[in-house]
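Every read-out reported here was derived from the displayed coordinates using simple, explicitly stated rules and does not represent laboratory data. Bear in mind the structure is a predicted one, so any value in this text is a computation, not a measurement. Cβ atoms are built from the backbone, for glycine too; each structure is taken alone.
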Structure P
Amino acid sequence: MSDTEEMRLQKFISRAGVASRRAAEGLMAQGRVKVNGKRVVSPGMSVNPRTDRVEVDGQVVRLEAFRWLLLNKPDGVLCTRSDPGGRPTVYSLLPDDARSLNYVGRLDMDTEGLLILTNDGDAVHGLLHPSSEVPREYRARLAGVPDGPALRRLEGGIELEDGPARPERLRLGRTLAGGECEVELTLREGRKREVRRLFEAIGFPVRRLERIAFGPQRLGTLPRGEWRELGPNEIAALRKAAGLPAEP
C-alpha cells in the first residue's frame with residue numbers, strides 16, 4: 001500500500017477486524033468513530049491507513065493483515081473473550097496475538113468441535129448472514145436409537161418455539177454402548193441450541209455434540225483443544241461461501 005492510497009472508512013474498520021462494513025456504518029451513525037480526533041457520522045469519508053488516526057469507542061484502530069484460525073473447541077469452554085466466573089474461554093486456548101480475532105458462529109459451552117476465528121469482518125458477516133445459508137454439520141450422540149417414524153418426523157420438520165426447523169441432511173450412524181447412537185446432520189442456520197432442541201422434540205436427548213464442518217471447512221484430525229492457521233485455499237473457499245472474492 002502506498003503512502004497516498006486511501007479507502008472508505010467503513011472498509012478500513014472492516015479490514016481492521018472491528019466490524020463488518022455495514023456494522024461500521026452503524027458505529028459511525030452512533031457517533032462512536034473518530035478520524036484524527038473528529039467524530040465522523042457519514043460513511044462517505046475516505047482515510048489513509050498510514051497517516052490517519054482512526055478511533056472506535058476511544059480505541060485506536062490499526063490495519064492488520066487478515067488472519068484465519070481453526071480451533072477444535074473442547075467441552076466446557078466458553079465462546080466469549082472473558083468470563084467473570086473465571087471459566088476457560090476459547091481465547092485462553094489461543095496465543096495472545098489472536099485475541100482480536102472474532103469467532104464465526106459461536107458454540108455453546110457444552111458443544112465441541114470446529115470453530116473458525118478471523119479478523120476479516122466482511123467474511124464474518126457474510127458467513128453468518130441468513131441469506132448465505134452456509135451449512136453447519138454436526139455429529140451428535142443420542143440417548144437411545146431413533147426409529148424410522150422418529151427420523152421421518154425430524155426430516156419433515158419440527159415446530160420449535162422460535163419457528164420451524166428441519167435438517168437438510170440426516171444420517172443415522174453407529175450404535176454405541178449403553179443404548180446410545182451417533183447421528184450426523186446438517187443445518188443451514190445457527191439458531192440457539194437448535195440441534196439439541198430438535199432431538200429433544202422427538203424424545204432423544206443429546207449426550208454429546210460436536211460441530212465437524214462449517215461451510216467448506218472441515219474439522220479433520222485436529223486434536224481437541226488445539227488450533228492451526230488456515231491455508232490460502234481454505235481461506236479462499238470460506239470467502240467464496242461468504243459471497244466475497246477469494247482475495248480481499
Structure Q
Amino acid sequence: MKALLLCDDTEVDRVAPLCQRYGVGIEVQAFYDPEVLGQDGAVPEHERVTEGITPRGLHGPFGDLCPGSFDPMVRDVARTRFEQAYSVARRLGAGHVVLHHGYVPGTSGHANWLERSAAFWRDFVSSKEGVRVHVENMLEHDPGLLADVVDAVDSPALDVCLDTGHAHCNGHVPVLDWVERLGSRIGYVHLHDNHGSEDEHLGLGDGTIPMEDVLAALEEHAPDALWALEAQVPYLESSLAWLAERGYVQDRRAA
C-alpha cells in the first residue's frame with residue numbers, strides 16, 4: 001500500500017478525522033497564510049487536532065515569494081517566510097515542507113533564474129535538519145527549469161513536489177512528460193484533477209488528466225515519492241475510493 005497524506009485545505013477539523021479513519025497522513029495548509037504564521041495559538045491548536053496522525057507535512061507560504069528574484073530584498077522576504085514555515089514544521093513534528101518555486105514564465109532568463117534560485121535553495125537547506133523540502137511547480141510551462149534547479153543544488157534535503165493539477169492546466173507538455181522528465185527528483189506529489197484550463201482541485205478521475213497512466217508512471221519513475229491528495233475537501237473520500245479500487249490504498253469505506 002502507498003504512503004498517503006490528505007491536504008486539509010485549511011480545514012484541519014474536517015480532514016483530521018478522515019486521516020484517522022483511513023490511517024493516512026495529513027498536510028497542514030493553514031500556514032500558507034502569513035497571518036496564520038503570526039498567530040500565537042495556531043500551532044498548539046494544530047498539534048491538538050492532528051495528534052497521532054503520521055506522516056505529517058506542511059504547506060508553507062507562497063504568495064508573491066520568489067526565491068530566484070532579481071531583487072535581493074524580494075529574496076530576503078522569501079527566506080524569512082520560508083524560515084517561519086520551517087520553524088512551524090519542526091513544532092508540528094512535520095517531516096515534509098512544501099514550498100513554491102516562484103517562477104513566472106517570461107519574467108527572467110533561464111540561466112539567471114537558475115543561478116539565483118540554486119544559490120537560495122542551497123543556502124536554505126544547508127541549515128535544515130529533520131525536515132525535507134519539496135519545491136512545487138505552479139505556473140511553469142514545462143519541468144526543465146525546476147529540474148535544473150534541483151540538480152544544481154544537489155542535496156538530499158531538496159527535491160520536487162510535482163503538482164499534477166498545476167502541470168495539467170499551466171503546463172505546455174502532458175503531465176506524463178513531467179513525470180518522466182523529473183523522474184527520481186520527485187519526492188512528493190500533489191494529486192488532484194482538472195479539465196486543463198483552470199486549477200479546479202477536482203477529485204481523481206473527475207477531470208481530464210490521464211490519472212491511471214500518471215500514477216503508473218510515478219510508480220515507475222519516482223517509486224519512493226509520497227502522495228498527497230490535494231482535491232477539495234468534498235472530493236477527498238471519493239478520491240480515496242478511486243485509489244482503493246486500483247489497489248493503492250486500503251478500502252475502508254465499510255469500516
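Of structures P, Q, which gives 0.95 when Cα Rg over 2.2 N^0.38 Å is computed from the coordinates? The partial results should precede the final answer.
On the way: P: 1.16; Q: 0.95.
The read-out comes from structure Q.
Looking at structures P, Q, which one was relative contact order in percent (Cα under 8 Å, 6 or more apart) calculated from, given that it came out as 20?
Only structure P yields this read-out.
Comparing distance in nm of label points 7 Å out along Cα→Cβ at positions 77 and 101 across P, Q, which is largest? Numbers along the way, then the final one.
On the way: P: 1.1; Q: 2.2.
The maximum falls on structure Q.
Looking at distance in nm of label points 7 Å out along Cα→Cβ at positions 69 and 205, point out which structure of P, Q has the largest value.
Q
Matching task: -12500 is the computed value of helix-only ellipticity at 222 nm (-39500 (n - 2.57) for each DSSP H run of 4 or more, over all residues; to 500). Pick the structure from P, Q.
On the way: P: -5500; Q: -12500.
This figure was derived from Q.
Ranked by volume of the Cα convex hull per residue in Å³, for residues 93-188 alone, which of P, Q sits at the highest value? Spell out each step's value before the answer.
Working: P: 135; Q: 86.
Ranking P, Q on volume of the Cα convex hull per residue in Å³, for residues 93-188 alone, first place is P.
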